[in-house]
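Just so you know, all these numbers are worked out from the coordinates, no wet-lab data involved. All values reported here derive from a predicted model rather than from experimental measurement. Cβ atoms are built from the backbone, for glycine too; each structure is taken alone.
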Structure I
């Protein structure tokens with residue numbers, strides 16, 4: 001039986017990989033890409049930490065398990081990935097960021113902490129309040145677990161890093177890893193073309209307002225500064241990844257260990273004159289990287305552009321371990337896509353958002369290779385983009401005749417999906433510790 005490691009970052013754009021975008025430096029992630037398969041069409045179920053992570057744990061959409069936004073607790077009574085690995089005889093380990101209320105132990109992860117002797121800070125900040133420090137600590141725990149592993153039973157380990165998520169208490173929003181600052185000169189950092197090309201005049205009014213105030217009241221200098229800090233954090237993340245893979249190699253475990261690398265959602269990085277994340281449907285937030293290294297699996301393609309949901313991460317981890325994907329895991333598995341030589345004829349992926357820290361504009365949405373459709377169901381507003389002609393999502397075609405046929409079709413599909421998956425009928429458990437999002 002294969003060991004399985006799920007490695008996650010927080011807020012990493014789909015192209016934030018050195019071999020994809022040379023403005024990043026991620027040699028260890030590049031090597032993982034070379035060894036495995038890179039999925040480029042994965043759409044996050046929700047571009048917010050808690051809802052997206054609930055999908056990883058359950059294989060369902062956030063509204064199906066009552067985790068609509070940060071501050072909602074994932075019910076321990078739900079079917080979950082640790083329970084399935086436990087039934088298959090695995091040791092289950094969860095280290096790092098959780099963000100789902102209660103603790104991983106409540107969801108039957110057997111090990112949720114580990115020894116930290118030999119703690120290697122690397123280039124991280126020595127103060128524990130920084131994300132870089134937290135990730136160094138998580139990495140040390142994972143390395144020590146691997147060092148102690150004797151092979152008595154297979155393991156499933158989730159290693160969950162905070163970077164490159166913003167939350168630095170100094171010089172916000174993104175932490176600058178000083179050791180790597182010189183590798184990313186601010187003056188050379190790229191600015192997204194949509195920063196200049198999208199005046200948001202066809203977009204919902206709240207986006208226009210948002211772009212002109214608060215954190216999104218940006219200049220070119222701020223965009224470049226964010227880009228520098230963001231890349232320095234991902235370089236340090238890559239160091240941590242390299243240490244984990246090197247440990248697997250040193251112990252002769254790599255050829256019997258599945259590794260799935262992904263993130264919960266992306267980051268705007270100044271695209272469309274917007275910053276960070278929030279109630280926004282853009283590809284910068286919803287298109288997320290998935291890299292799968294699965295020894296023994298033969299792939300017809302090494303880069304797979306098929307449109308798929310991040311809800312499939314759960315089933316993929318089980319499937320790659322040789323465990324039958326249970327019916328509760330509605331997202332299915334990505335492994336069948338390894339055997340396809342081209343994208344399937346029918347591609348339709350759903351996604352959602354409920355409430356962000358800067359606004360209540362809930363939407364349900366769908367994407368095909370040709371179109372992206374978004375319905376703000378509390379405000380009866382729509383966005384629709386022709387992705388073939390407008391891949392950067394600059395012009396909202398809602399209300400225009402050339403998009404009407406697609407709009408009607410996708411509206412029907414979205415409403416049907418919402419109805420058959422229960423809408424907002426699932427009870428919500430409020431997190432009494434994290435007050436954000438409390439209704």
Structure II
């Protein structure tokens with residue numbers, strides 16, 4: 001049944017890159033150089049049935065976490081869930097194993113309680129849950145100790161064996177299997193019970209962990225399944241579920257339901273893949289549009305101010321900085337009201353309220369630049385989100401001055417005409433006076449000439 005479950009509708013192999021590290025019996029490289037262990041055997045079985053091609057990448061535990069985080073690998077087994085890891089990874093939901101941390105020491109060391117480790121050297125796997133949990137525990141009790149970091153659990157045990165460290169902390173599976181090789185014994189100190197899972201990157205292929213959960217659900221509810229035989233292979237005492245006929249019947253029903261679901265899922269796989277491609281295309285298009293808008297935003301000669309509905313600036317472009325004289329971060333620390341002088345507050349408040357309530361507003365108003373100069377700008381603003389506004393601004397100070405001067409020209413001309421008219425009237429009056437004086441003088445001259453002529457004639461007679 002599982003073979004049919006795994007092979008329905010597959011045409012090509014799914015390639016899966018899996019990170020592994022040295023942590024027997026859960027994960028390790030065997031004597032023939034092949035990946036082995038509980039997690040590896042379970043994963044290989046799923047891969048065989050579901051037609052996966054697995055590429056294993058062996059490294060240290062810390063490097064495996066780094067590779068999963070940067071997307072170099074698709075899947076990492078044997079991962080305990082912590083609050084920090086929840087922020088970086090996604091996990092399958094069905095636990096693979098349950099484990100706890102155990103402390104191992106040399107046979108001649110008397111370590112019976114945590115206080116006995118005060119002042120001691122403790123070897124811990126770097127980046128492990130044992131490391132973070134032990135730090136927190138010892139800090140809580142106020143016990144000082146010296147941490148000796150190791151690149152693997154094997155190295156941690158060897159550090160105790162050569163007396164570089166006084167104690168080593170590993171998971172119980174690894175410690176119980178390997179402690180005797182280093183002439184170490186298990187203490188009665190245990191802590192940090194954890195469940196272990198498979199992990200993927202948050203943007204990774206969720207079908208991997210969904211498929212793993214499906215097989216784990218079936219295996220864990222089926223007596224003598226591959227899961228239990230794998231645990232027995234690595235000498236782990238995992239109790240087999242009771243072979244209750246009613247429970248077995250329910251398991252069969254569940255299996256049949258799962259097969260039907262998988263068949264339906266496979267039939268829809270093409271549609272899902274098409275939809276996934278469409279979503280990715282839309283995301284790529286949106287990303288390109290965002291890049292294009294950012295390019296327009298940065299290079300626009302018009303000042304662009306993005307603000308929230310409280311009037312606080314969220315983003316500004318270089319033109320906005322040039323208009324106001326402020327640096328970008330300086331403007332982001334200001335509000336719209338900070339740039340408006342007292343004389344323009346009333347008009348600016350009306351403009352802002354109209355923008356928030358109606359979604360659009362435009363107008364002109366004064367603003368104060370960083371130098372303190374009162375200038376004028378035109379603002380055309382729109383509401384782009386419920387709590388986000390954008391204003392397109394131009395400095396119209398020089399234009400305003402020209403407009404004012406244009407309106408003053410008729411008045412100036414009228415004043416000049418009046419002045420010239422008055423001056424002309426004065427000249428005319430002066431000329432009229434001069435004419436009158438000249439005429440009067442001419443008349444008198446004529447009278448004098450006549451008198452001279454009369455006198456001359458009278459003289460000639462005598």
Structure III
């Protein structure tokens with residue numbers, strides 16, 4: 001590993017050092033493939049966070065060619081720092097008498113690469129700050145002998161359909177980099193409690209802090225927003241919060257008087273670093289009049305959430321997802337039409353959303369992959385056709401193709417490159433959650449589009 005990559009690793013470790021004592025439950029998950037009587041690592045992840053032992057209980061899986069498992073890092077070595085250092089220096093890990101080789105023999109003259117991202121976007125869009133380190137090695141094509149491995153897994157004592165199915169079981173996502181890799185996810189150690197309340201003119205923000213951290217370094221930052229304008233802002237520290245403990249975590253709460261109809265944007269902060277954000281709103285006095293109107297017939301947006309995320313029952317019709325996206329865009333302040341919703345124009349784009357200042361979003365919806373049923377190619381062609389139609393007399397309009405999927409970013413990773421090349425904005429399941437959260441307040445659709453464009457530049461990397 002060269003000096004640049006070593007610095008990436010050190011920067012990651014330094015960034016989380018102020019709250020390292022919260023990471024006593026560090027867990028390592030992996031899949032390895034056996035070649036010539038040696039196990040070669042295919043993919044691994046290290047999870048750092050409070051109280052992870054129940055989320056990732058130790059377990060192991062093995063066939064004649066494949067091994068997988070969850071291990072508590074303290075059962076392997078003294079600390080997560082020592083474990084990561086061992087990976088970087090030795091290029092292998094000893095687990096339960098198995099030697100997992102990250103890179104093949106040294107005579108291939110290969111080395112490890114490292115990349116540190118202090119804001120892993122897949123989680124940032126859900127309001128959580130999670131630091132991410134990726135350590136990459138050799139190309140993994142030689143390890144993936146298919147379809148042999150998939151069929152071996154089907155015949156296992158505990159059967160799996162495929163390598164991807166096994167990776168999902170062991171929280172490894174999808175094989176998205178084409179390289180042997182170990183990723184480290186350092187979870188937020190403080191967050192706004194989702195049972196925080198806002199009723200009439202009283203807000204009660206609540207915070208959860210890992211049990212072994214210093215409450216003096218913890219606070220809640222907040223903004224009070226009324227009619228789209230920030231009316232006040234401040235922070236709540238140790239003296240403002242009432243604390244209780246249960247051995248697993250510390251729970252702080254406070255009361256703040258606010259104007260009726262306002263919303264409260266809360267940020268959980270530790271050691272000067274923002275870790276989590278959350279919105280509070282009074283369901284009886286929502287500042288977004290569109291949401292109030294919709295909740296008259298869809299209380300708490302339960303039906304809309306089900307259309308978007310299948311929270312109540314499985315989605316029977318892709319039209320439900322399209323309907324959900326159209327309603328969501330309307331809640332965000334757009335003017336919306338669904339030309340593809342009726343039989344006579346079913347071959348049209350699913351949703352068109354426009355803003356007052358000339359943004360036009362041509363939205364194609366899919367509950368599967370981006371390229372399924374040629375949706376991505378069709379959207380690109382429709383966008384060019386629409387631009388030609390509007391070039392005379394409507395040059396002020398700014399047209400953007402958007403494809404929205406009910407799947408996660410990991411699920412559609414293979415299709416993202418094509419979308420990026422054609423400047424198609426991709427919205428995945430993770431970002432839909434944040435969009436829905438934003439509907440508690442009145443949203444400027446023009447600013448929303450501008451933020452969406454800026455986010456895409458890093459989101460699609």
For this session: Rank structures I, II, III by distance in nm of label points 7 Å out along Cα→Cβ at positions 37 and 429 and report only the one at the top, that is, the highest.
Result: II
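Given a value of 50, 36, 29 for Cα extents along the principal axes in Å, for residues 61-196 alone, calculated from one of I, II, III, which structure does it belong to? The partial results should precede the final answer.
Values: I: 53, 41, 25; II: 44, 33, 25; III: 50, 36, 29.
Answer by label: III.
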Exercise. Comparing structures I, II, III by mean count of other Cβ atoms within 10 Å over residues 45-52, which one has the largest value?
Worked result: I
Problem set entry | Structure from which 3.9 was derived, distance in nm of label points 7 Å out along Cα→Cβ at positions 221 and 341, options I, II, III | III
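I have 40, 32, 20 for semi-axes √(5λ) of the Cα gyration tensor in Å, calculated from one of the structures I, II, III. Which structure is it? Display every interim value, and only then the final one.
Details: I: 32, 26, 21; II: 98, 31, 18; III: 40, 32, 20.
Of the options listed, only III reproduces it.
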